[in-house]
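Please find the structures below.
Read the figures in this text as sums done on the coordinates, not as results from a lab. Here the structure is a predicted model, which means the values were calculated and not measured. Cβ atoms are built from the backbone, for glycine too; each structure is taken alone.
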Structure 1
Amino acid sequence: MRALVFLLKLLLKILVAPVILALTLFVWICVGIVYISGLVLGLISMVIALLGVAVLITYSLQNGIILLVMAFLISPFGLPMAAIWLLGKVQDLKFAIQDLVYG
């Protein structure tokens, strides 16, 4: 009976190892993509924020606020932070699987 339990646990560890590897590689690749896109979007958000302030002062209050909100959403504190939070949840799932199987 103990040998059967040992073999089943070993089989489970062998089957789960590629899943953990795939999740690890997925998180690493996505972190790199988020880092690079955060740099690019940070520059774009700075331009949009400056444009928003200029529109706010010279043209229209409503359009200026819309541009400032757009600049915040694409800044590193907006959508890239949401992507990092989501990647953290994927990594938590990976660690939960590891703890459950490899305990």
Structure 2
Amino acid sequence: MENKQKHEEMLYKKAQKRVKEISNFYWFVAGYIIVAIVLLFTDYSKNIFNFNSEYIVYMLILQGIFLLGYGIYLFVPRLHNWEERKTRQLMEKYKNNGK
């Protein structure tokens, strides 16, 4: 009974961590959109920050690539759980070898 409760608590904490990661991703997307709008608006208005148009486009593309990579890492289960799978694999290996 106690093991079942600990297991459920562990699953709850894992789910809670996952929800926090997804929430952070959505905040990153919202931030990206806001920054993109501000940068594009300032580029086409008076160019307050003295950025070149190319610099802004490259910056937005690079930020978009990082955001896409993080989204793939977060939402593709095979990529997201590799650390946990590798940890279990090594634990089994060490348990079987007695080390």
Structure 3
Amino acid sequence: MTTRKNYTAEFKRQAIELAQRPDIGPSRAARDLGISLSALSRWRKQAEQQGSHAFPGHGRTAMTPQEQEIKRLQKELEILRQEREILKKAAAFFAKESH
């Protein structure tokens, strides 16, 4: 089963610009970018019809390196909190057992 690829609005705009270059054209642009010609045509039509409102970006946006680091640190913090809770419970259990 293939997974659906999500492309950023910026990628779509750049793909359209590349396809409009006379020395490249839509077929070569699609092939070079690894996208279907029909997808590129659909994006071009959407951009023509909707202008600046095309590609509103309802999907995920690419995270900046700082945002990626924050997300990684938040995950790490959650794991450490869980480990601390487990150790607290273990310490309480062994404290009861020793009396």
Query raised in the report: Any idea which of 1, 2, 3 comes out highest on distance in nm of label points 7 Å out along Cα→Cβ at positions 41 and 81?
Result: 3
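Given a value of 11.7 for Kirkwood radius over Cα pairs in Å, for residues 25-64 alone, point me to the structure among 1, 2, 3 it was derived from. Can you show the working numbers first?
On the way: 1: 11.7; 2: 10.4; 3: 11.5.
Derived from the structure labelled 1.
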Query - For helix-only ellipticity at 222 nm (-39500 (n - 2.57) for each DSSP H run of 4 or more, over all residues; to 500) computed as -30000, the structure of 1, 2, 3 it came from - result: 2
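Using distance in nm of label points 7 Å out along Cα→Cβ at positions 17 and 89, single out the structure from 1, 2, 3 with the greatest value. Walk me through the numbers before you get to the answer.
Details: 1: 3.1; 2: 1.9; 3: 5.5.
The maximum falls on structure 3.
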